[in-house]
Structure I
Amino acid sequence: MINQIKKWMSGGQEDFVTPKDTTVVFNLQYRHLLVGILKIEDGIWSFQYSDDFKKQSKLKPLPDFPNVDKVYESEELYPFFLHRIPSTKQPKVQKEIAAHNIEATNTADLLRLFGTESISNPFRLQVM
């Protein structure tokens, strides 16, 4: 029952997998400010703030990453970024996945394809 509730609450996104053989680097930007770097390498996601972000005082740290001096690491994509990936059950999303010939469960490929912008926050995510 708990797994069904988790699946319902996450839109089925717990089926996503972190690729073990992929390296991708993303820049998280707010306007012209590089906020931080998100990276997937050897099956580990990492996020760290940029030096420019640490020097400024206008923007607060993101709730998922409160310590600006810490390098965060996880085997799963952080919720702040996971929410950028739409439900793969949508027909339009399925067409995009097929057109780009990517796995519908690969978080790195899905984030690369769909994660640039989000309606839930003003940050921009760019593949480097």
Structure II
Amino acid sequence: MRGDDIAGRLLDLAIACLQIASQIELTPAGKHMARQLIRCSTSVGASYEEARSAESRADFIHKIGIAAKEARETGWWLRIVERARLTPHGDIPRWLDEANQLLAVLIASARTARRRAGQRVGERPRTEAVTRPD
């Protein structure tokens, strides 16, 4: 099914963030960071799944936009956790890169959907008229 690859990658990202969060020091700051990381990293995939079952193109654009915001926030919290050295987890750079790649995919998907928003289902994309020089 279309989008299964992205959904699988988002699931892997959420699971990795859960594992990273479980290794964060249990200080007040660490608890806050862990909760924020868990919340946004799991929300990306949930929002993407909602977008996949959108009721309209506008609904899809809205929900994919939310997923992109959550992906960006996931990257933010991963950078804080890494820079503050709140966990010994060594794969943070890998998952930060994955969050950034998925963010790019979600943004591109929203951009494509917006571009096609003026089209009817099954209609070819509109192109500018080309005039030939005389």
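Since every read-out is calculated from the coordinates, none of them should be taken as a lab result. Remember, it's a predicted structure, so these values are computed and weren't measured experimentally. Cβ atoms are built from the backbone, for glycine too; each structure is taken alone.
Odds and ends about this structure:
- Computed 11.8 for mean count of other Cβ atoms within 10 Å over residues 25-32 - originating structure among I, II: II
- When Rg/Rh (Cα atoms, Kirkwood Rh) is computed for each of I, II, the largest belongs to: II
- Structure from which -25500 was derived, helix-only ellipticity at 222 nm (-39500 (n - 2.57) for each DSSP H run of 4 or more, over all residues; to 500), options I, II: II
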